[in-house]
Structure 1
Amino acid sequence: MDLQGHAMNRTTISILSLALLFGAPVLAQDCNLDGLPDSQQVNVQGLTAQYFANRTWSGPPAAVRVDLGGAGSFELSNWSLPAGVPSDEFSVRWMGGLQFNQTAAFQFRISADDAYRLYLDGVLLGSSNGVVGNQIVPQTPITVTAGIHHFRIEFREDYGEAKIKVERKISTATTWSVIANTNFKAGVDANANNVLDLCDSGDCNSNFLPDAIDIAQDPSLDCNSNAILDTCETTANDCDQNGVPDTCEASALGLVGYYFGTNNFTGPVIAKRLDGSGPLGIDFNVTDGNNNAWIPSNVPTDNFSVRWGGALVVETSGYYDFQMQSDDLGSLFIDGVLLFSSNTGTEERGPFYLEAGRRLMSLTLREFGGDQRMRLRWRQSGTADWFPLPGTMYRPSYDGNGDGVADVCQSGDCNADGTPDGFELANGLATDCDADNLLDSCEVASGATDCNANGIPDSCESTSTGLFGRYFARLGSSNPADPYRPGQRLAVRRDARVAFADGAWLPQGIPTDNIIVIWTGSITTGPESGLWTFRTDSDDGARLTIDGATVIDGWLGNAGVRTGSITLQGNTTYDFKLELHEGNGGQQCFLDWSPPSSGGSAFSIVPTTAFRMATPDCNSNNIPDDCDIASGTLPDPGFGIPDPCASSACPADLDLDGLIGGGDLGILIANWGTSGGDIDGDGTSNGQDLGVMLSAWGPCP
């Protein structure tokens, strides 16, 4: 295909992407789909204004028109708004061309109530998140050639007065001039062919700048020099669609950032770029008033999320500590394992043992409001100083087998979590019970029967690796020895292993406080027989039970690290249960183990391959209890154990409410001397039954 063909393709991509962005129909007279006919923009004075009935420039515009078309200058105060735009809590994007009559070094001065962002030829010159007066941007004058340049300013109105003034001057001048309306064009047609530049070369990345200018300003955006932005390459040239063409990946540095317009990684990716390729790596640190300058232009300032993915190149095997500064919630994953999270502050965790080589890496940030920060540092454990992970340690894709092809291109990523399906299966992070090379969770999403909605087809639950996690509301209890009990079940899920830090790991919609999590299944030991030591690092209390024996009991405690030991045979499978209760504050739970030969001195996270997720089936009908409850086959007292099974699982629970308490005692006394309240199976309700009841007082297990 020749360059003209490429240009046509880019124009088509631009039209489709803008149509999706704004929901506008494809009109022949509106080639860039910004909401105005081309005839109202080419050689027309003013700026194209897109007004939004929200403060985030999101969704379709409520109105589109040309502003600044008459006499006057860019000094607006409580101006007349289009119909459908509220007087408060709105945003507007002005864009078009700005004429410069000479080549010189220029600066702008902005006064705004409230926030603004100013771009010239796609470059962010300055911004403010609130009221600002006479702010000079950029601090160092920028040289601009004579002629018309792409100009964009975004304004956000919160409450009260709405005003904005835009001035400019040559750096050597002593006075400022408000930019006259006659200097603006509603659409840029630099080559005077009566076609908007955006339509000539396209805008495939939807950044409101012609692709040709993007490439001219930064040739690295087209690494293979084919006149197509790397982020817009087809799958034929970029098989994993990470924005780095396949022919360039071997030499590319950095991690690929996938940006979402929501704070929970839902919805489409609205921006994609290569980040962290410099000497400081991922270092988006707030150091001045322009705290959001690093965010892609079409990503909202607040309530967005970003996932950086690729590979971390570890030169030397050993133990390392990591430091993360984030605002708001940041998380670090290595080889699919969540190492730790940080929430609006600095978090330091380690040591973590890393093998030399390329490690699958994912770094995430969820931004809710205020500052926007993500900074990652590391050090060898035992040393004092922290160092940045430079771009030379990052690669934009993970190639675990070293064949020169990104693993995700070979095995796919059907659940779109950024981890190749083959890697998830090889490391026990996902299951494929029918061995068809499709993740079970993806089969469920495609319609496979999963009656309890835990992501595993019903036919495979007993053999799947991982643990069955049940998430409950946390209720109080009158029993001081066991003051917490599970209430309403909120979610169920297969959890590959127990290595969770802060609230990012919780199922969507689960509160971060006042919850209980119960993981059940089985655990298989390694080859050694002897005293196995287990360690929990939890916030708040945790309780570990193996083969019916309590190994760690930190149920009454707050956040902390606790250990316990139990004698187990090698290569043997045992029943397993781990309980976590979370009150307030952080949300964390890690489960490590240490084999007999280490004497409890060397711990590692219990791997997924050690677990099997046998879901509870108390009546042995080959249907999980959750499904019996959901279908109404078995009634549920509210804590996930059906009534007909409560007596066997908890024989002293005579009223089948999941709690051994006063109600059960009343039943026992009322049936004293008869078989009606018999607990121990001797046929008579007596003192022995009372002893059993008192010893089990509190919530059923």
Structure 2
Amino acid sequence: MNKKEAKERIEELRKKTEYFAKKYYDEDKPEISDFEYDMMMVELRNLEKEYPEFKSEDSLTQKVGGHVKEGFQKVTHEVPLQSLQDVFSIAEVNEYIGKINEKAKENNIENKRYVVETKIDGLSSALEYKQGKFVRGATRGNGLVGEDVTENLKTIKTIPMELNEKIDIIVRGEVFISKKDFEKMNQKREEEGEELFANARNAAAGSLRQLDSKITKTRPLDIYIFNVQKIEGKEFNSHFEELEYLEKLGFNVNPVRIPCKDEKEVEEAIKEIGRKRERLTFDIDGAVVKVDDLKFREILGQTAKTPRWAIAYKYPPERKETKLKDIICQVGRTGVITPMAILEPVKVAGSTISKTTLHNEDFIKEKDLKIGDTVVIQKAGDVIPEIVEVKKNKRTGEEKDFQMPKVCPVCGAEAVREEGEAAVRCTGIECPAKLFRNLVHFASREAMNIDGLGEQIIKQLLDKNLISNMADIYSLTLEDIASLKKNGKKFAENLINAINNSKQNDLYRLITAFGIRHVGTKAAKVLAKKYKTMDRLIEVTSSELALVEDIGPIMADSIREFFLQDQTIDLIKRLKQAGVNMKYIEEEGSDERFFGKTFVLTGTLEKYTRGEAGNIIEKFGGKTSSSVSKKTDYVLAGEEAGSKLTKAQNLGVKIITEQEFDEMIK
């Protein structure tokens, strides 16, 4: 690899690691396994070492990943919460211990003992106590600044609110969810049709970083303390001694901590943890090797990111062979049809695996998967299992190719894959798999605006089999709705009135309510104004639709596909029978003062939300855009306007204040 190639690869790896770290640390939604991420970091670290001229402080090899989530108060850690240097072989562990031994010899240190602990897979946090009372807790964040999650931490039963001694202390621990509790959580979510958590670590992290502590309280969070960050009025000689003292104070301390005197005992401790890994009640993603002597730790010091007195050994992901018995398709709440592998049950990293997602048809083609194949399953103990390899040499010739369905396996409507997308989607508006989501959207403020018909009421109506499609909303009686609540007569009257009022909505609201892919309120208004009636819109061809301003070919195809479905035509027929308006309502004395004009809104307005200002512009015949160009007529700039304002100034686009906008709409 030459310098140019090295530079390009380093830049590529930095972008990738930043992206995946953001998904993992900030959004708690990992897209790749820890092992894949670790291998990227190893490659990046090695390249930066080989080409030091391309080293940067912004690289994740030099700093801790993670940012403070908006909505939380920032906490500056008195003692930084650093990350650990990862190693992936016993040879690297021995090399590290060799360097420690050399340092000990140079400084006449006799105590070269170590402590090997489990590296718990959770979210690192610092707990602060004053005179023995819990006063504040924070997440690691970027190591220097974290999030104040005190109220959320108070919901964890194993965190003592008062210690057994009146002492000022800051400790560090790992918040996690046990394997058993995680399985129960996901089982419940599956029963309720909710998206499953990818792994226990992210479930724990997402739970601790909830802005509402009531949600956190419902999650089975636990914590193990593994370090003293700062303590007043006491001194210790060893880390092991500290851990024993923490237990006396009342903390729930990491239960796996093995004292070792040399590299042989360290190696055996790592192997022992590996052997017991499946039997542990909590997930781990490695073993931590720590220097035990605290004074020696001070001599060893630290880098900006990691301490020199500890390393983390990462266990290789466990792989097992099994048979791919079948591929079935499941329909999600958004209509995405996902292929699912049905496997001969196999135990991997402590879990029995009998099925796993195959993501989409591109994944199946890329792996060249066939029904009947022998496949290799990988589960690093902290991720959803996945097929990583096909054993093609074990094929018998009886394997079968798989094809994604052309129709939805639940409702029979056409299944389509749009250009540029990996997902195949059900187009049926009444598909039971996505009915709840469709009903919530239908009744929402931006659609039919049925006040009082929210998620909880819709769920109750479905549970009691009072509705099975959108048209059924208009058949509901006072008795039906009143039965949902104790003393619900007044609520029922109000909801019936709201349902009846929605029948008089403009045509654009009904088009919006259908939830046609790519069609939002703005496009719905264009369609209603252009075609005037639902009957006319049903007949329009894709090519004709594509010529309409603000529609385009992709949206046109989506609209046409929607109106070609039997389910759609049947629904419209029933809505007509219920008395729902199907025509565009001409506004009396309509004012087109902004006709042909394009506005861009930026910054914070005082009197209006951006949505309200946009509606006013559209009411007067104008349109809004999200980006500034030479075709933009006005940029309405509020407080803290950013790059859009700068671009408008550079292009010479007319910039107006909120006061000037008020004058224009008088």
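Given a value of 5.9 for distance in nm of label points 7 Å out along Cα→Cβ at positions 228 and 564, calculated from one of 1, 2, which structure does it belong to? Computing distance in nm of label points 7 Å out along Cα→Cβ at positions 228 and 564 on every structure in 1, 2 gives 5.9 only for 1.
Work out which structure the value 0.00 belongs to, where FRET efficiency 1/(1 + (r/R0)^6) of positions 284 and 508 (r between Cβ atoms, R0 = 25 Å, to 0.05) was derived from one of 1, 2.
Values: 1: 0.45; 2: 0.00.
Structure of origin is 2.
From 1, 2, which structure was semi-axes √(5λ) of the Cα gyration tensor in Å = 58, 28, 24 calculated on? Structure of origin is 1. So helix-only ellipticity at 222 nm (-39500 (n - 2.57) for each DSSP H run of 4 or more, over all residues; to 500), computed for just one structure, reads -3000; which one of 1, 2 is that? Source structure: 1. With respect to distance in nm of label points 7 Å out along Cα→Cβ at positions 140 and 444, the largest value across structures 1, 2 is given by 1.
Bear in mind these aren't lab numbers, they're just calculated from the coordinates by the rules spelled out. What you see is a predicted model; the values in this text were computed from it and never measured. Cβ atoms are built from the backbone, for glycine too; each structure is taken alone.
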